[in-house]
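For reference, the structures are reproduced in the following blocks.
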Structure I
Amino acid sequence: MTAVAPPARRIAVARAEDVPRLEARAVTVDGVRIAIYHTDRGFRATAAECPHKGGPLADGLVGDDCVTCPLHNWRIDLQTGAVAGEEGVGVAVYPVVERKGWLYLEVPS
């Protein structure tokens, strides 16, 4: 038997213009804090807390499709959620869609 992923739903979370290039903003969706990033390659989203000590990733440095935690410099890949140099450690990532100036997160139903 093959497992089927639950359908995702799209939720409008911000205007694209409210997330400046190479910066991030935190939002809350269904009680979960999520950081939205504006990279050179588009918009990305991850869980808002660093897995190391809970640092606020939306306050981190954004570049090269990664964010660097402002507390202890852990570098997190924004496409995969993987932490550089820490095998098996990472954060949840969420698809982001930009439509007509709005950013939508795809979250599980």
Structure II
Amino acid sequence: MQKPSEQYERVKKLLQSDSRLRESDRKLMSRVWYDDLVNKGYNVDSMTVKEFLTLLSMNGLASYESTTRARRKVMELHAELRGTGYSARKSQEKEVKTDIKDWKVI
């Protein structure tokens, strides 16, 4: 069995500690990037948007893709960490698949 990644463990701890992060990738990413900045010694209160975007574009912060991939895996393996919207989306899964199969392009 493969050992969970650092990002997986990080996301799992965040989802355990703050249920609001289970409902929104944007909130989760904001928290991850905030923690990255603080841990790297940046003063988040005085940082400009330009400085943030430069750091983000130079891979100085956690990637959106790896973080959301880790979130999906955590939620797959730990049902208790799923947000309330998860069940609602899953209940509509069959209907959406049927709609897509029956979709006629004009």
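I have 31, 19, 13 for semi-axes √(5λ) of the Cα gyration tensor in Å, calculated from one of the structures I, II. Which structure is it?
Label of the originating structure: II.
So distance in nm of label points 7 Å out along Cα→Cβ at positions 29 and 85, computed for just one structure, reads 3.1; which one of I, II is that?
Matching structure: I.
Looking at relative contact order in percent (Cα under 8 Å, 6 or more apart), point out which structure of I, II has the largest value.
Largest one: structure II.
Starting from the value 3.3: which structure in I, II was distance in nm of label points 7 Å out along Cα→Cβ at positions 21 and 53 calculated from?
Only one of I, II returns 3.3 for distance in nm of label points 7 Å out along Cα→Cβ at positions 21 and 53, namely I.
From which structure (I, II) was helix-only ellipticity at 222 nm (-39500 (n - 2.57) for each DSSP H run of 4 or more, over all residues; to 500) calculated, if the value obtained is -19000?
II
None of the figures in this text is laboratory data; all of them are computed from the coordinates on show. Every value quoted in this text rests on a predicted model; they were computed, and no experiment measured them. Cβ atoms are built from the backbone, for glycine too; each structure is taken alone.
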